[in-house]
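The next part holds the structures, each set out as structure tokens.
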Structure 1
Amino acid sequence: MVKKSEFIWNSIASLVASMLNAVLLLFCTRINGTDIAGIFSISFATSVILNAIGDYGIRIYQVTDSEKKYKFGEYLALRIVVVSIMIIIGIGFVLISGYDTIKLLVTILLILFRVVDNLSETYQGEFQVNGRLDLGGKSVVIRNGISIIMFLIADIITKNIIISSTVMFFTNLLVFILFDIRIIKNFNTDKIIFTKDVILSMLKECFPVFLSTILSLYITNAVKYAIDSISTYEMQTYYNIIYLPTFTINLASIFIIKPMLKVLGDIWSEKKYKEMLKIIAKISAVILVVTILVEMVCFAIGVQILSFIYGVQLEQYRIDLCLLILSGGLYALAVLFLYILTTMREQSKATIGYIITSILALIIPKIFVQKYNMFGASISNLLINFILLILLIIPVIIKYQKVKGEQANEERI
């Protein structure tokens with residue numbers, strides 16, 4: 001099972017990674033002013049979207065590959081292929097977008113920063129496969145922590161966002177070389193293995209998870225797009241503020257789910273289906289409890305805290321805040337079942353669920369926002385995530401019933 005140190009370091013790493021944008025933006029705003037901070041914010045957002053390409057669902061697939069279908073060197077080769085595509089698309093995007101020199105260079109530097117993160121993910125996956133998820137957590141904490149510090153020092157000295165971003169990228173790269181690449185030798189001595197047929201096979205197998213990740217980015221932002229096209233900037237601001245607490249649930253779910261990926265893969269490979277069902281039930285119960293606790297806090301003092309922090313009046317959005325918290329809980333459960341389907345190697349079924357939900361997300365929010373404003377935005381977000389969860393649970397149940405039936409037949413024989 002998962003060791004205590006693995007849970008602790010994974011939790012710290014998840015917290016640090018989730019705070020990266022907010023901390024960097026805070027420093028940038030204080031030192032460089034709102035205009036440069038706006039450029040940095042947009043560039044960072046672009047790097048996050050492109051990060052989905054570099055991620056490509058490889059870590060999930062790698063850690064749940066209990067049968068060792070592919071070697072570490074092959075996963076590393078695949079990662080190099082997808083981050084190369086990420087860089088090409090990123091550079092093409094900034095050139096086509098007609099960015100000025102500052103925005104162009106900052107965006108490219110932040111994309112390169114993300115490239116290092118993605119390369120590190122493959123090494124972290126190998127650490128986790130070998131029962132050392134804590135090393136992956138330490139990698140994230142050390143790289144991000146030192147990168148933030150060096151960014152701050154460089155920005156204070158130069159007050160130049162390009163130099164600061166350059167320093168941050170090279171810091172991330174250096175720590176990756178000194179930590180991840182050095183430590184991996186204790187677990188695996190595989191070199192990068194480029195085999196065309198294997199790479200194509202892996203691209204095909206990981207594609208459903210990648211597509212699901214891309215679609216999930218749209219699903220989580222569909223209501224914001226609807227508000228943007230129908231309502232006012234003021235409503236957009238209020239919605240984004242009351243949406244923020246939902247990340248506490250997603251963060252808590254990452255603390256729990258990520259360390260269990262290898263365990264789930266091993267259990268599924270060993271055909272211990274009842275044990276897997278128990279783990280799914282426990283994780284779901286924890287997500288439910290966290291959701292209820294956050295709901296209670298937000299109902300009692302949530303709008304007061306947010307109003308104080310952001311200097312706006314949000315009392316009329318108390319119910320909307322609670323609906324979004326519930327929606328965040330449903331989304332966290334949906335992510336869990338995406339991982340379960342990937343473990344079962346039924347990721348294509350998950351993609352179907354994401355495609356259907358994305359289509360509905362194009363329609364539902366516009367109708368609800370048009371009729372009910374903020375309440376419609378909150379309800380439509382809740383409805384979309386409920387639909388996604390149901391569409392992911394159904395194939396898990398079908399697959400579970402199928403394998404249980406096959407197991408029963410084998411026992412009778």
Structure 2
Amino acid sequence: MGSLIASSWSTWGIVGLATAGVITRPFAWPEFIWPVTGAGLLVALGLLSPSQTWSGVSQGTDVYLFLTGMMLLSELARQEGLFDWLAARAVLLAKGSAARLFSLVFAVGTVVTTFLSNDATAVVLTPAVAAVVRAADAKQPLPYLLTCAFIANAASFVLPISNPANLVIYGSHMPPLLHWLPRYGLPSALSVATTYLVLRWTQRGRLEQDVAAEIDAPSLSLAGKLAASGIALTAIVLLVCSAFDIQLGRPTFLAGAATALLVLTCSNCSAIDVVKTISWGVLPLVAGLFVLVEALEKTGVTKALAALAQHAVQRSATLSVWASGALLAVGCNLVNNLPAGLLAGRVVELAHVPDRVRSAVLIGVDLGPNLSVTGSLATILWLTALRREGHSVSAWTFLKLGALVMPPALLLAIAGAFAFG
């Protein structure tokens with residue numbers, strides 16, 4: 001008994017330290033080093049067997065394929081000048097208004113998140129917005145760059161495909177699209193609208209700047225047009241897959257690979273140019289997080305939390321809705337929303353909680369990460385994209401803004417969930 005308790009404490013300690021490494025990035029080392037090192041320690045100390053480790057890694061197969069396809073599409077679009085072309089169109093539509101440009105970026109981010117996922121917004125839209133602020137000669141680029149991160153989470157439950165975390169929370173019991181829309185339609189609308197209003201208000205001073213009204217708009221090459229078509233067709237494929245409850249990883253990967261083959265036939269870029277510039281560290285980061293969750297489940301945490309959830313629902317279903325949403329929203333910022341979503345999905349499955357509680361859990365997992373830079377994989381991807389574009393946002397800057405943006409959006413979204421029977 002004593003050895004079992006000791007091994008559980010050791011597991012929790014390693015998981016905690018690995019998670020802290022992802023959050024704080026000691027020595028400015030890449031985020032993936034910490035969960036991968038933590039997983040290796042768990043195996044080396046006999047706290048997790050190789051077969052259990054592989055089980056954890058293999059659970060993320062769909063997510064790895066999804067992210068690979070999205071990163072491939074993003075890199076093709078960037079190298080073929082699609083982002084620069086879109087940036088020029090956005091600047092021209094803004095007609096010299098920094099506030100109008102902000103609204104345009106937010107609207108595009110909402111569409112991209114809804115139909116391509118929050119990770120796509122981080123990976124695909126962030127470089128485009130960085131190109132926008134360069135083209136517009138914006139002296140204060142921060143409002144536009146922050147928008148990519150905040151809308152990626154705020155709109156991530158409009159559709160099942162809007163966030164990979166939705167897939168892990170519902171697992172094989174994903175509601176059909178026609179059931180999803182009435183359940184999450186109002187909460188999503190409230191989340192997006194509140195996030196926009198608070199962001200617009202907090203950035204009002206920076207949005208009084210002058211931005212360019214007239215610029216030379218570049219032409220889009222045939223390869224760039226093919227890249228744009230590939231992204232659009234991928235969105236359609238994902239919608240169809242969602243409607244028929246088909247896992248999204250393989251279709252996304254195949255769409256990205258097919259687009260790459262088509263684009264590279266008429267491009268000056270080589271396959272090596274595309275592959276070597278993709279941020280591959282994201283994949284071991286996700287794999288490591290899956291292994292850490294597997295280790296936690298081995299200690300009995302899942303069953304204990306499921307029993308606690310059942311007891312809470314029996315005492316007050318209404319209070320359970322609010323508590324579960326709020327706790328998950330905060331918890332995601334401590335452990336990242338992907339492992340939190342994995343753990344929460346298993347807990348609600350074991351506990352057989354009411355639909356409203358599950359909805360609140362999903363809203364907390366999806367929207368809660370708007371509090372800090374470590375809350376979601378999308379925000380980590382956004383930070384990586386920012387660094388590539390020569391920008392940076394400190395954890396403290398994001399936290400100060402997130403503390404204003406996230407809570408009202410979360411409260412209103414959960415309240416909206418009560419409208420669905």
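Only the coordinates and a few stated rules stand behind these numbers; no lab work does. Bear in mind the structure is a predicted one, so any value in this text is a computation, not a measurement. Cβ atoms are built from the backbone, for glycine too; each structure is taken alone.
Overview of values
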read-out	value
With relative contact order in percent (Cα under 8 Å, 6 or more apart) derived as 20, matching label from 1, 2	1
For mean count of other Cβ atoms within 10 Å over residues 85-92 computed as 20.5, the structure of 1, 2 it came from	2
For 0.65 (FRET efficiency 1/(1 + (r/R0)^6) of positions 29 and 69 (r between Cβ atoms, R0 = 30 Å, to 0.05), calculated) the corresponding structure among 1, 2	2
Structure from which 1.00 was derived, FRET efficiency 1/(1 + (r/R0)^6) of positions 45 and 213 (r between Cβ atoms, R0 = 30 Å, to 0.05), options 1, 2	1
Which entry (1, 2) yields the derived value -30000 for helix-only ellipticity at 222 nm (-39500 (n - 2.57) for each DSSP H run of 4 or more, over all residues; to 500)	1
Value 33, 30, 20, calculated as semi-axes √(5λ) of the Cα gyration tensor in Å, assigned to which of 1, 2	1
